[in-house]
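Following this line, the structures themselves.
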Structure I
Amino acid sequence: MTPIPPTNASRLHVSISGAVATVRIDRPPANAFDPALIAELLDALGPLTTDPDIRCIVVRGVGRFFVAGADIAVMRELTEETQRAMRPWVEVQRLLETAPKPVLAAINGHALGGGAELSLACDMRVMTSSATIGFPEVGLGLFPGAGGSQRLPRLLGAHRAKLLMINGDRLAGEEALRIGLVDEVVPDAEFDSRIDGIARSLAAKPTRTIGLLKHVIEEGRELPIDQALDVEFAAVLELITTADTAEGLQAFLDKRAPVFTGR
């Protein structure tokens, strides 16, 4: 695993193992984000999302928290200037959401508020059994205003999402899994090895195909069906020019496992 020196070693760690890049958020005591951490994440994630040799991105926290949310010491300054300074948290999420490769949220600890919002922008969410996840902002007189109020209803449906945000519930892993908020819950002792296995499996898939699939879903979901089908077909025409599509079809004819390169 090759480490990339972070801008500030106490906040962010990026390492690369094969085609998997892991971004670890490390801002004790709870990995709460502030404008400086947001800027570091944007600087780190930008190159990872565009590097064709990186075929899966894993986002996780260090310690007992994934991300606890926004730093309350910053947020207590109830000014428009503060809100605008914190708003680029949604840009971090959009980088992950639109990355042309799979993105895995490794929810190693509590994911609350803005941390839960961050996980929603990832393609897959795997949670350790001792963690909790939720949107407790209502207890502060707030609501999930950095993407949560929009992504959560798209994931769970408007009614269930509304109740989760109004009640401010923190869910244990099995309940989060039951309602579809996370995709898998793993015992703590097995978590790191399971994350590594999932990430390597995702990185071995045809990355361009996954990127185009993410694109057509993102672009098409708000369009009338005829326009959405046009978006889909344009992506298909691009897809058939890729080396991975040629490899996948030839491997099928050869009765062998495909070897994808992400090209």
Structure II
Amino acid sequence: MELNAGICSVTLRGLSIDDVVRTAAAAGLAGIEWGSDVHVHDAASAAHARTATEGAGLRILSLGSYYRAGSFGDFEDVLVLSQELGAPRIRIWAGDVGSADATGEHWDAVVEDTQRIAGLAAARGTGLAFEYHGGTLTDTPETTLELLRRVDRRTVGTYWQPAVGLADKQALESLRHLIEHVVGVHCFSWWPQTERLPLTARKELWLEASEVLRRSGKDLDVMLEFVVGDLPENVITDAAFVKRVTLSRPATVPL
């Protein structure tokens, strides 16, 4: 079992591919999830990101796509990016409607489309993971589990992150509820809503979350996402904390 400390490239949207890699390497992180919004948008940029990442001794953790399951869009472009990048996993979104407002038809569309693209990805040796996020069908643990049950594909899992506005106890309950299906974590500290804080501002949340992840017995990527001011120096600081909680037993982590 290994918890890998990494970073999402969206954390540093304003930097070039090479600067993202340099920052991740300087922070001592293990790998990068490359987003398709800015950095990896065509085959050439995907190849560049792969070469730069591997050249720095880091791993490609996943492709952070913005594909909305249920749209029945052309998934080939996403697959081309993931192949050029060498990504073992593609992040997707569970529709574009929150679970409380979703119709039965929307649920059916998201399920059917996910099954379709999961087959296309699996044929290339690539897994899928839902973004755990508001405004989609994966906005609660219960609806995420229901979606995964209905999709019923072993190559489809979910990411987890603390939902906006949830106190530590409730956020941890959601992680415990989902842990069997969690394949990666987006790691940030927002409180009380979307105000960005250093990770240590919610250190108890992340210390306990690391224990839940560790007890799962799975290899998991814990990826920094969103730092104060989008500043590289804050990546360095938050990365130091992430590495302590992923590489050490929580009791040994200085508070």
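Matching task: 27, 18, 15 is the computed value of semi-axes √(5λ) of the Cα gyration tensor in Å, for residues 86-237 alone. Pick the structure from I, II.
Details: I: 27, 21, 13; II: 27, 18, 15.
It was calculated from structure II.
Sorting I, II by distance in nm of label points 7 Å out along Cα→Cβ at positions 30 and 158 from high to low puts I first, with the largest value.
For distance in nm of label points 7 Å out along Cα→Cβ at positions 190 and 246, find whichever of I, II sits highest and give me its label. List each step's numbers first, then the result.
Working: I: 4.1; II: 2.1.
Going through I, II one by one, distance in nm of label points 7 Å out along Cα→Cβ at positions 190 and 246 peaks for structure I.
Quick check: 48 is what I get for percent of Cα pairs over 14 Å apart, for residues 14-69 alone, calculated from one of I, II. Which structure matches? The read-out comes from structure II.
Here FRET efficiency 1/(1 + (r/R0)^6) of positions 54 and 102 (r between Cβ atoms, R0 = 25 Å, to 0.05) was calculated and came to 0.05; which of the structures I, II was it taken from?
Clearly, the read-out refers to II.
Structures I, II were shown, and semi-axes √(5λ) of the Cα gyration tensor in Å at 31, 22, 18 was computed from I.
Taking FRET efficiency 1/(1 + (r/R0)^6) of positions 62 and 230 (r between Cβ atoms, R0 = 30 Å, to 0.05) from the coordinates of each of I, II, which one would give 0.90? Label of the source structure: II.
Each of the structures I, II was assessed by relative contact order in percent (Cα under 8 Å, 6 or more apart); the largest value belongs to II.
We did not get these values from a lab; they are worked out from the coordinates using the rules stated. The structure displayed is predicted, hence computed values, not measured ones. Cβ atoms are built from the backbone, for glycine too; each structure is taken alone.
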